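> In structure tokens below, several structures.
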Structure P
Amino acid sequence: MIRAALLFCLLLTGCGRYDEFQLPVVERTPAAGRFVWEPHPGPVLARGSAGDWDSSDALNPSIVRTAQGYFNFYSGFDGKTWHTGLATSSDGLTWTKAGKGLSPAGWEGDYIAANGAALQVDGQFLYWYQAGKLPRIGLARSTDGRAWTKAPQPVLDPGPRGSWDERGVADPYVIRLGGAYYMFYLGQDRARRQRLGVARSSDGATWTKLRSNPILELGGYGAFDENGLGEPAVWYSNGSYWMLYTGRDRAENRRMGFARSQNGVHWEKLSTPVIAGGEPWNAKVVCDATVEVQPDGIRVWFGGGDVAKPDERLNGQIGFGVLRWQAATGQ
């Protein structure tokens, strides 16, 4: 009876996979000021030509800086399937494509193995990505960023019936702090609300979700993020944790907003800046941020498009900008 009850609990409620936690507490008094956005005028990585694996969209950059330069694990859509490919660069602005490396197979179905987050740990690339008709998060490993070995099963599943992420988990963004991994991700419930949550892991493969998820809710009526949240990017600087996230409005325009936290769990949305596209190529969509913290600013790579849709065929390309810290008057 004990075994049967335990199995039932594991299957239906995810016993042992939920806990209360927070990221390491940062400075008690955060710096006063705000970020100012300085965009690069055009895309730095274009979608491919007709017939290429990334001919329809090139989006979802995940940037890793190594001793050999920058590696960009980005998502490409060919009109049917999303794949993950690689581009390399010496400076993060001029990129050379190296082809696709991950395509969906097995439990992943035939639609997507992309929209992921990469880290380099002990000389090995770890890449968490979205896959499956009911979206789940998988994990792949590589020594060179080109040949990958996938974990046989997803490493993060949707939640139990009635939960905030019952109908899918997606858009992972992973950071490593103090020997632990923290994954910020999108969850969708049965009402198709898309909000953000966090999970923690000691090895990147076995994850514990925050029991009090979600950590970021939809915006109010008329807000830029009233129709859905996604694609979080998280970093620490200027005495706080920061999040850039994608918001969708009712017309499916996408822009990026800011949130701030002292413990990575309790977040406050900021009213400014909201980053929108200022060029024809990203007039309708700005999304999918990935960041690199530098002393002179936060380098941001992001996806952009000129078609307002929630998913694909956006004429997606990858752009770049820098967030400069502007201290409050008197600081």
Structure Q
Amino acid sequence: MIIDLARFIATERPSWEELEQMLDVMERSPTHRLTFDAAKQFHFLYQKVSADLARIATFASEPDLLRYLESLTARAYAEIHETRQRGRQTTFMRWLGSDFPVVFRRHFQAFLLSVLVTLVGVGFGGMAVGLDPEAKEAVLPAMFANHLGDPAKRVAEEEKATKDRLGGSHASFASALMVNNIKVSILTLALGMTFGFGTLVSLFYNGVILGLVAVDYIRAGQTVFLLGWLLPHGVIEIPAILIAGQAGLMLGKALIGWGDRFPMQMRLRAIGADLMTLIGGVAVMLVWAGLIESFLSQHHQPVIPYWAKITFGMAELGALIWFLGWAGKSKGATA
């Protein structure tokens, strides 16, 4: 416990000011690189100020000093744990082809939880329609109204269609899909503000809808149609929603602070760049999925054979797995 607060502040202030000066230089000049000795000094000052913060926290009468040290420690923590590369201009293709998959792998455990919750929803939705075929009318939202009838009848109507039912509105339909799916993704991320609970509910509900529709078509003997319809866009769209859930769960964990002794402000700042990278990558994926759903998925046999659509979807899935699992490693990035 500090006995002489005034003496403590006078003794330690030079260290605080030195760290603040180093941070000002680093934040003003993103291309600035520390020498080895400077980096060691920076890390030493960060640890020293962190210790001072812990000691000063016992003095409720010094809120301004406490906020100052918290801010200083948060800035240093963010600089130490930052993910950006200095001295190089970040292009869109480099961001998408390297930064996005590297950030995805860094937080892979959150993605696995996102997948698990969605699969639980898929199982629940499939079981619901399997036990009670009328359950889909109570669960599916209005936008899925065309799936409420007999799947076999819908497939028969699709396959005997003599003209493109979207006419010349493919572009507007694709835009509507993109906007809707991106909104859902952003919402899934934002619901992480509920300490992750809202994100879990959103993922579960999306899984319920997927499982309900899938089992309904499979029970009707329309598995091939289902695969040909869903795979071309679904192998991109569904993982995109799962990655949005991954980001939401990261946000929820940062708010809760499981096993992390740092203040909430520091935890949020540390993951801020990664959240933006993930949701940006999700938006790109959903733009592609919207185009594929509008211009390919809506065309059925005999216009486009199911085997061709399924093959295309499986090729997309393989490319996505490779991209998320290995892209960026050749540049020295690690998960």
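> Looking just at distance in nm of label points 7 Å out along Cα→Cβ at positions 285 and 309, which of the labels P, Q belongs to the structure with the highest value?
On the way: P: 0.7; Q: 2.2.
Looking at the calculated values, the largest one is Q.
> Matching task: -1000 is the computed value of helix-only ellipticity at 222 nm (-39500 (n - 2.57) for each DSSP H run of 4 or more, over all residues; to 500). Pick the structure from P, Q. Before the final figure, lay out each step's value.
Values: P: -1000; Q: -24000.
Source structure for this number: P.
> Please compute relative contact order in percent (Cα under 8 Å, 6 or more apart) for structures P, Q and give me the label with the greatest value. Spell out each step's value before the answer.
Details: P: 18; Q: 25.
That would be structure Q.
> Can you tell which of P, Q yields 0.3 when distance in nm of label points 7 Å out along Cα→Cβ at positions 197 and 213 is derived from it? All intermediate terms of the calculation are to be shown ahead of the outcome.
Numbers: P: 0.3; Q: 2.9.
It was calculated from structure P.
> Tell me which structure, out of P, Q, gives 0.00 once FRET efficiency 1/(1 + (r/R0)^6) of positions 45 and 149 (r between Cβ atoms, R0 = 35 Å, to 0.05) is calculated. Kindly include the intermediate steps, with their values, before the conclusion.
Values: P: 0.85; Q: 0.00.
For FRET efficiency 1/(1 + (r/R0)^6) of positions 45 and 149 (r between Cβ atoms, R0 = 35 Å, to 0.05), the value 0.00 is produced by structure Q.
> Given a value of 86, 42, 29 for Cα extents along the principal axes in Å, calculated from one of P, Q, which structure does it belong to?
Working: P: 64, 54, 43; Q: 86, 42, 29.
The read-out was computed on structure Q.
None of the figures in this text is laboratory data; all of them are computed from the coordinates on show. Because the structure is predicted, anything quoted here is derived from the model rather than measured. Cβ atoms are built from the backbone, for glycine too; each structure is taken alone.
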